[in-house]
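Read the figures in this text as sums done on the coordinates, not as results from a lab. Predicted, not measured: the structure shown is a model, and the values here were computed from it. Cβ atoms are built from the backbone, for glycine too; each structure is taken alone.
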Structure I
Amino acid sequence: MVQRISYVPYETLNSDMQGELQRCAEHGTPRPESSAVRAHSERSFWFFADSWQKIFREGVMDHALKELCRVYISRTVTCEFCGNQRSEKAAEQGLQEMQYDDLLNFESSSTYTDEQKAALRYAQAIAWGPASVDQDHMWDELSRFFTEEQIVELGCFIGLTFGQQSWIRLLGIDHHQYLAGTAASMAPGFEDASALASSKSSAEYWASS
């Protein structure tokens, strides 16, 4: 990949932006590289950081469900940067690596609960359009499991991550390039630059298959 937009040097940023980038390096989702690109536009930097905090890490919808939808979008748009990250909070809530493996085949998979499938169906409809789902069934299932407040929050979150990931995949950025040295929130097999290169060269790498 050819990197298309540079990273803003850490030492040139104000202390608040440096603090957010340190948080990204220590806890991830997102890792610091994408935020270091957004740092070219301070308004864009804080728009994303603040929105992500309010409707991904916080909010009324179950975080692990949002995490499944985030990675579903990664697999859908083939955003490798986002797809090779895992939420620490979701892992603390019990989300297991095997639950990421069959996301694009969620409808036929026994891995996911009816509640998870309802959320993933919503993500599919946002990413692929109304014709990709049975809309009456989708809305019935959403109403069965979630309040309207939760449905709105989830929709806004999916829309945000779909837009951002569609953009990030164009940038040619990768992990372990900015404030490197941590494995925070990296998927298994991507913990450092060497492991990342090895995993990406595998015939079983998700973005290749």
Structure II
Amino acid sequence: MSKQRISYVPLEKMTPEMRAEMERCAREGTPRPESSAVRAHVPGAFWAFANSWRDIFHTGVCEHAIKELARLYVSRSVKCEFCGNQRSIKAFSGKLEEAQADDLINFEKSVKYTDRQKAALAYAEAITWRLDTDDAFWARMHKHFPEPELVELGCFIALTMGQQSWLRLLNIEHHQVMVGTAASMAPGFESAEALAKSKAAPDYWAKKDAAPARKKSAA
């Protein structure tokens, strides 16, 4: 197992308000408590993320399920296993299906997404892979999203891409802080034992090439 690079702040060293947020993370997930326990080294960082995550992910003007698909697309792209092995309870309770997490990298050819969902994923793809965009791309965006939604979705994609790119480096893992809850864990990752088994499987998602076809062709 890779060495963890930044420690978790113990709950007893947090303020009552921070502990309440940690309890929410353990109860509801996305984020799970481990990443929050790392950010707790700097209360400003802890709350900047928690408040932004609440305001532009869990709530906001664009529907949550669209943002959850974008979050998972970023997870697949930057290969943040900590984030990619989580699912938003709110989004996957009647809005999204687990099968939709399988075709994210090749979303344009998939039949599992609506045109609006595909447009959101194209937005996430362009931001994550720094793709050039043209008038046709932006006509597609404006067809499916009013400008406030494009702003919120873009800000959210940027936020989760930055956080996931950082968390990927830290080697943090689930079921290490406030253990005993499977809140927001993806199927097959509900316990430390299940997580280890799923990650060892030959078809584990993080073992696959994540680059989109157009990025490969430009290389």
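Kindly point out which one of I, II the value 2.7 was derived from, the read-out being distance in nm of label points 7 Å out along Cα→Cβ at positions 177 and 201.
Working: I: 1.9; II: 2.7.
Computing distance in nm of label points 7 Å out along Cα→Cβ at positions 177 and 201 on every structure in I, II gives 2.7 only for II.
Here FRET efficiency 1/(1 + (r/R0)^6) of positions 81 and 113 (r between Cβ atoms, R0 = 25 Å, to 0.05) has been calculated and equals 0.60, so which of I, II was it run on? Can you show the working numbers first?
Details: I: 0.30; II: 0.60.
It traces back to II.
Quick check for you: by distance in nm of label points 7 Å out along Cα→Cβ at positions 161 and 193, which of I, II is greatest? Could you put the intermediate results ahead of the total?
Numbers: I: 2.9; II: 4.1.
Looking at the calculated values, the largest one is II.
Figure out for me which of the structures I, II the number 0.40 belongs to, where FRET efficiency 1/(1 + (r/R0)^6) of positions 9 and 145 (r between Cβ atoms, R0 = 35 Å, to 0.05) was derived from the coordinates.
On the way: I: 0.15; II: 0.40.
Only one of I, II returns 0.40 for FRET efficiency 1/(1 + (r/R0)^6) of positions 9 and 145 (r between Cβ atoms, R0 = 35 Å, to 0.05), namely II.
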